[in-house]
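In what follows, structures are represented as structure tokens.
What follows is calculated from the coordinates using simple rules that are stated; it is not laboratory data. Note that the coordinates shown come from a computational prediction; the quantities given were computed from them, not determined experimentally. Cβ atoms are built from the backbone, for glycine too; each structure is taken alone.
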Structure P
Amino acid sequence: MPHSLMAVVLAGGKSSRMGRDKASLYSPKLQRTLIEQSIKILSQLTNCEVVISSNTFPGAIKDLVPDCGPLSGIHGVLSCVQEQSHIQGLLFIPVDMPNLSVEKLQSLVVIAQQNNCATFISNSFLPCYLPLNNKVLRIVSQQLESNDWSIRRLLDKLAARGVPLQDTEQLVNINNPSDWQQHCQ
């Protein structure tokens, strides 16, 4: 049976604040790289196919419109899978959030699918779930064409539903060497 959910690791960033590729950073605490951690988390979701959005990672889905932040990756994946009728929606997570829980992500997906709407964690705009339909792809494409790379504005345009998260530690992302050092402690 085909998977109804596609979970996407957004790993296409330049990592300019980090100074090196975040996806390939090895965490002694996790005993794996950040990309491996993201794949491990997403692989535990129900009825899910996991893919990577990156212009450098082998086998990943590439950005069609590069250098526009996470919206580039979202657009690239939506464009690539738009004809796959078995996929109901996509869950996008950034590679630099290693503390995400499978349970919270699964809950986000269930709420999104039950309500047939875009959904995100209230304290953050990523992770987010987007239904796979022409409207979503059209809005993402229009934003890129107008140089509007904001995930927040995308979610506003889609009337996305925010889901609360009490454990904000899950949303800690690693952007620079100081964040990385704190994570590794």
Structure Q
Amino acid sequence: MASRFPWWAVVAMAVIVGASNYLVAIPINDWLVWGALTYPLAFLVNDLVNRFWGVQCARKVVYVGFAVGVLLSLSVESIDQRIAIASGTAFLIAQLLDVTIFDKLRLGRWWVAPSVSSGISSVVDTMLFFGIAFIGTGAPWHQWAMGDLAVKWSVAALSVLVYGWLASRIDGDAANAAGSCAGK
């Protein structure tokens, strides 16, 4: 598994970012927007790539996912450019931070790396995105940010269970061979 580039992850990142950027403009209530429910899945995708393909491949997926996601967001007329810029900035910084933290913690217990990396990166992503996208607009972005972060942490907790389930079903030798990211 570690020898082929995970194009599925780039497609997943682009779909997650595009959908989230569209859905962030649709509030559920005063504390939450629909995009909060989809975006946290990007951290699961990132952590799976990092675990099974390695840190270099995870970074490539982030860069390609960033480019495709921003282009997709900018090409959809109903997505405000400010949202696309905020999303791209937050995505790139938070996902690269997630890759770095995960890699530093990868040798510990199986749940530590995805839990800590997603938890910390979610805070950075939320602060950057909502600060850039909505400051000065009059939108209740502080409330949306708090609701968004609560959802990100909840989805991250559930994603760690999915991560553990998937990791336990994949050959340990393939997982330990991470680092090769062919198909560049």
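Things worth noting here:
- Identity of the structure behind 2.5 (criterion: distance in nm of label points 7 Å out along Cα→Cβ at positions 26 and 146, calculated), options P, Q: Q
- Largest in distance in nm of label points 7 Å out along Cα→Cβ at positions 138 and 162 among the labelled structures P, Q is structure Q.
- Computed -25000 for helix-only ellipticity at 222 nm (-39500 (n - 2.57) for each DSSP H run of 4 or more, over all residues; to 500) - originating structure among P, Q: Q
- Parent structure of the calculated result 25, given that relative contact order in percent (Cα under 8 Å, 6 or more apart) is the read-out and P, Q the choices: P
- Per distance in nm of label points 7 Å out along Cα→Cβ at positions 106 and 130, the highest-valued of structures P, Q: Q
- Mean count of other Cβ atoms within 10 Å over residues 42-49 from the coordinates reads 26.0; which among P, Q: Q
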